[in-house]
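Heads up, there are several structures right after this.
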Structure P
Amino acid sequence: MTIQRFDTGPRMSEMTVHNGVAYLAGQVAEDVSLDIEGQTREVLAAIDALLARAGSHKSKVLRAQIFLPDLADFAGMNAVWEAWVEPGHTPARATVQAALANSGWKVEIVVTAAVG
């Protein structure tokens, strides 16, 4: 049983891969000055990069969990999300309102994806 860990720190790894599945930690924007669309684009780019490192792709995302502190940002986030996902390969998804650890973050996204 092999578990791969990526960008492992004292508290967490950015991604773990086991048994053909990549589990990503919650991804957030680095630039908190961006609006919801900009932060969502930045988060999705980070997800793309992590998936590529695991040998996966956004078309292989099985599940997404999206956390928004302000549900007024739902439409803006969805516009970017819908431009990002591949038609016919949309994952199971949940979007919830939640306070995030940094008040500047407008969105946090967690994904699980098939590898290979």
Structure Q
Amino acid sequence: MAAKPMDLLQGTLDVLVLRTLAWGSMHGYAVSRSIHQRTDGVLEIEDAPLYKALHRLEQAGFVSAEWGLSENNRRARYYALTPAGRRQLRTEESAWRRYAEAVFKVLEPT
């Protein structure tokens, strides 16, 4: 029996989207699908929060967007990481790694 997908911790979505776009330009559904696949189905991103995050990241200058055709030959908005987005990704990844290491230290038996 497959485990139920987990809810995202607050502040997680942006770094997941930035990391996913670091592998290449993609449309929103592909971002969601990639995160789902890379986490073995543990993280499932809903459309509304994903597109709000993409819009927020675009407004901040961390991603750029342009219209293109999807694999299904449908019009889709493709997102790509900007140089500022790469810098932001490094900053956020560093912070998340420090946070996760601290949590794991507490979870480890003494």
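For the read-out distance in nm of label points 7 Å out along Cα→Cβ at positions 15 and 79, a value of 2.9 was computed from one structure; give its label from P, Q. Considering all the candidates, the number was obtained from P.
Source structure of the calculated read-out (helix-only ellipticity at 222 nm (-39500 (n - 2.57) for each DSSP H run of 4 or more, over all residues; to 500), -17500) within P, Q: Q.
Of structures P, Q, which gives 1.03 when Cα Rg over 2.2 N^0.38 Å is computed from the coordinates? Of the structures listed, the value fits P. Largest in relative contact order in percent (Cα under 8 Å, 6 or more apart) among the labelled structures P, Q is structure P.
Laboratory data are not the source of any read-out in this text; all were calculated from the coordinates shown. Here the structure is a predicted model, which means the values were calculated and not measured. Cβ atoms are built from the backbone, for glycine too; each structure is taken alone.
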